[in-house]
Structure 1
Amino acid sequence: MSVFQGLLTAIVTPFTAEGALDEAALRQHIDAQIDGGVDGLVPVGTTGEAPTLDLDEHARVIAIAVEQSAGRVPILAGIGSNNTQIAIHNGRQAVAHGAQGVLATAPYYNKPTQEGLYRHFRAVAEALPGTEVCVYNVPGRTSVEVAPATVARLADVDGITCVKDATGDMNVASEVLRLCGDRVTLLSGDDFTTLPFLALGGGGCISVASNVVPTEMKAMVTAAQAGDLAAARTIHLRLFPLFRALFVQTNPLPVKTALAMMDRMEEVFRLPLCEMDPAPRAVLREALVQHGLVGG
């Protein structure tokens, strides 16, 4: 069974006003997440603006996450690339800094076949013996979907222990669970599908919203895993307006903006990302006000 279960936060990467990596804010954010009860951290993913980090910064964020977590929760480090050799390089760097697992995104833009996807993830796993590999299926960003049949093949590869599913499609999740059983842990990659995934038998979620409300997200996941779907549903419905607001524009714009509104970090992005447009920003702020996270 994978060590990556329950609530994992796809953590943001704070920058200073000058655009440099804000190590102090990152450490504070990591502590806040662990204090909020999360079960794991996922640095340098899309939410962490990994595409705009250079290789040294990428490795530094992972090193900080490992160091600051100090063994309190496991680290699943993003290694996304559409070049298999670069993904392997990033994976080796992550392992060298102490990450217990890596999150390997389906290669984007070059749109490999299902056989190509299988070989890509297998190559990553074979290059990182003793390290957990999580297959990341996010067709909305990569333009290619890792089919359930391919996931079933990958479940037989040593080291591939979990799948982050951000398809938003319960048909896909159900088929993966039917084909794979407990050979892999299925993690929701979208906050709004967390409860349905857990109800189906998924192992947890990799959450954006838990950057903002870790304690509430943890309570929902805990209730669902305990079989108390009524309590989990109540929390889900209370959080649902916040889920929508945190994706009113491209992630991670809303979640970092929300954290800035909450005085947790600077509202600084790197191009091609930039500040939110006024209308969705107002929607986000209203959701935060309604949830009691910022003043009116």
Structure 2
Amino acid sequence: MRIGIMSGDSGRNNTLDALVARGQEVERRGFAAMWMANIFALDAILTLAIVGRETKRIELGTAVVPTYPRHPFAMAQEAMSANMAAGGRFALGIGLSHKLVIEDMLGLSYEKPARHMREYLDVLAPLMRGEQVKFSGEVYRVATNLSVDSPPPALLVAAMGDAMLKLTGERADGTVLWMTGAKTIQDHVAPKLAAAARAAGRPAPRIAAGIPIAATNDVDGARAWTAKNLVMYGHLPSYRAMLDREGLAGPADLALVGDEKALDAGLARLRDAGVTDFIGAILPVDAGADQRTLDYLQSRLTRDGSLR
């Protein structure tokens, strides 16, 4: 299981200079990847392209870019450009986002999300492979190609429900998750995703799992901080469904918080469940949490950035 670090939330250290410095630190410490959310701050694809010019080794992935606001041609063009800037180290993670964001905040239709993603991938994936696309669907009608001298980036889709897991297994390189625990990954995500990939003749899919984490001796305080600051994730329907599958009341119960022994056990559970890429979303539960958690995770790395 490769270990990566989540960066670029809308609250702290989200300037370009800070994110470039974070990418360089993540690389210097030996981690496999840096991932960036695309929420209400900097554009993740553009930012990671810049980070890619200032780093040499780490993978740089979006977790995730919402599809509805961007035409698949524009998404493909941006992703291919970012992959060129990063020397082939960019991974494109995309997702539907949520009705609250797409309809209520952005004023777009969230109608038939599975149909939207199916058509989106039918345009996006071949464009990134350099193929001529002639597609006529209910949502998209596209006849064009891209000429970018770069290999296609890894393509990951945020998939939690049955329909999205099947679609992702058939058309993408894997999934990127948030608020999804080890039991749910082992019993629901991993087997359904793998079955769809096998049926489509595709390689074993990646499972990248974003999990809140903090190395701390104040477990109760860390869980209280998480319950207060990540409360919205317990109410968004797609995440709520995953928390319910896991049998958890909310994000505070999912977070990996505690001493080294507790964190070791949590990481082992995720690895054993089938997670290929752990994305550590470090919780700023106190002034020293960031460096303390980075130090802990670094101490668990092998040379290639995987969990030892």
Which of 1, 2 leads on FRET efficiency 1/(1 + (r/R0)^6) of positions 145 and 281 (r between Cβ atoms, R0 = 35 Å, to 0.05), largest value: 1
Of the structures 1, 2, the one that -14000 was derived from, the read-out being helix-only ellipticity at 222 nm (-39500 (n - 2.57) for each DSSP H run of 4 or more, over all residues; to 500): 1
Identity of the structure behind 1.5 (criterion: distance in nm of label points 7 Å out along Cα→Cβ at positions 65 and 161, calculated), options 1, 2: 1
Read-out FRET efficiency 1/(1 + (r/R0)^6) of positions 1 and 273 (r between Cβ atoms, R0 = 30 Å, to 0.05), computed value 1.00, structure in 1, 2: 2
Rg/Rh (Cα atoms, Kirkwood Rh), for residues 129-224 alone from the coordinates reads 0.97; which among 1, 2: 1
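Computing mean count of other Cβ atoms within 10 Å over residues 41-48 for each of 1, 2, which one ends up highest?
1
Any idea which of 1, 2 comes out highest on FRET efficiency 1/(1 + (r/R0)^6) of positions 137 and 201 (r between Cβ atoms, R0 = 25 Å, to 0.05)?
1
Throughout, read-outs are computed from the coordinates displayed, never taken from laboratory work. Everything quoted here is computed from the prediction, not taken from an experiment. Cβ atoms are built from the backbone, for glycine too; each structure is taken alone.
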